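There are structures below to look over.
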Structure I
Amino acid sequence: MQNEKGKTTHFGFQTVPEVDKAGKVQEVFSSVASKYDLMNDVMSLGIHRIWKEAMMDWLAPKPGQNLLDVAGGTGDISLKFLSRAGLGHATVLDFTEDMLAAGKARPISRKIKESIDWVVGDALALPFPDNFFDVYTISFGIRNVTHPYKALTEAYRVLRPGGRLMVLEFNKIPIPLAQKIYDLYSFNIIPNMGKIITGDRESYQYLVESIRKFPDQETFLNLLKKANFENTSFRNLSLGIAAIHSGWKI
């Protein structure tokens, strides 16, 4: 049996020591932080914005709610949440300080600025007390953490009873031909776009590979249930290219 030091995990299609993955992911996002939002628009043809609005539609933010947006990066989800809620608070937590810096530099109103905290932190060891947040979101981030199940248990811990988890992530298309076409686009176009726009092909090669290593919709749904979330369900977006998973702390 391997000891803790000898454990390995995946970093895209590479096998790496488990202890090294977080640092490698941090390097990826530090590299692309300044062009991250632009690349999201280019890679998805802007569709990621529709997916995020779909998550907000399902979440239906309410005035006064307290959001924790993990792997929140440049604050996209938090800004949408506060816009919908009208009155509330959002904490953007990210492992990569450069991503948060890019978010802080966005032109947003003083009122919104006063409603957002930006925190450098780890999804696997959240620096918050139990039963603290009304809503926990993580968008296109959970596939990058070393232990997704542990991240879900941390989400459960910091949510208050009655709180809600929502995960937006790339998933599997249940139509083989459509998945094959999407794979051809992903592996042949996206890394080259990354090179042209950010000067970094390798980071986007990793991001494409990391999607393929993430579990399918039903498998991930079972992980939510294992982490004690109830009333769990998911909705496919764009044929299943992405999916939203929802669960409640009852």
Structure II
Amino acid sequence: MRIEDTCAIITGGASGLGEATARVLRAAGAQVTLLDRQKERGEAIAKEIGATFAETDVTSEDSVKAAVDMAVTAMGKLNAAINCAGIGTSEKTLHKAGAHSLDHFRRVVDINQVGTFNVARLAAAAMAQNVPSEDGQRGVIVNTASVAAFDGQKGQVAYASSKAAIAGMSLPMARDLAREGIRVMAIAPGIFLTPMLMGLPEEVQKQLATDVTCPQRLGDPKEYAALVKFIIECGYLNGETIRIDGALRMR
């Protein structure tokens, strides 16, 4: 699929990995619609890069349906969906204050796992209406997992399980959507310099970087975005999770 022919929605597009992806794809000639709850920032970025913005709650069916409809109207079609929306918090299964909060666990899973599936399924319904390419393809979905899906640390039981579920979606969803010509991939980033990490002291950032094998630094969101671009363009990538982590293995 050519980037110039790509019409993409990007959840979490107002910051971090989503924002970087929006900027890279737009600069390469794709049409882009940002989906995010951060209305003011999302609108500002969309205006800056020449994109569309839709205020969206990924856990809401009605909200995502409205955003997908807006995107199709604005861009003429939808043939790429990149899921970057998510949250990461820390709590042990059992700690001094008691057992892990069930509400906390449900919230992480609802946003990360259910939100990703909600967007993917509704985006797929829109992509299925596209005219197929010569090899029968109508679109591509890229979901964001995490290295925590495989190397979850203490305090990451909610986050790691939600990201493991996203990695686990790749193959069965790809198989489900094969008839419609829609590919499904997942990316598992390591430690990236997103707004959450940028707020940490420089010493802490340097300490985190020492755990990365090579290059010994935090990931640049533009590197994640470059991988998304490659997945869109490489039509034979399907049903797999790609780690992008500098060979980091969390302990």
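The table below gives the values:
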| quantity | calculated |
| --- | --- |
| Test item: percent of Cα pairs over 17 Å apart, for residues 20-83 alone calculated as 36, pick one of I, II | II |
| Structure with the greatest value (metric mean count of other Cβ atoms within 10 Å over residues 52-59, set I, II) | II |
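We did not get these values from a lab; they are worked out from the coordinates using the rules stated. Note that this is a predicted model, so its numbers are computed, not measured. Cβ atoms are built from the backbone, for glycine too; each structure is taken alone.
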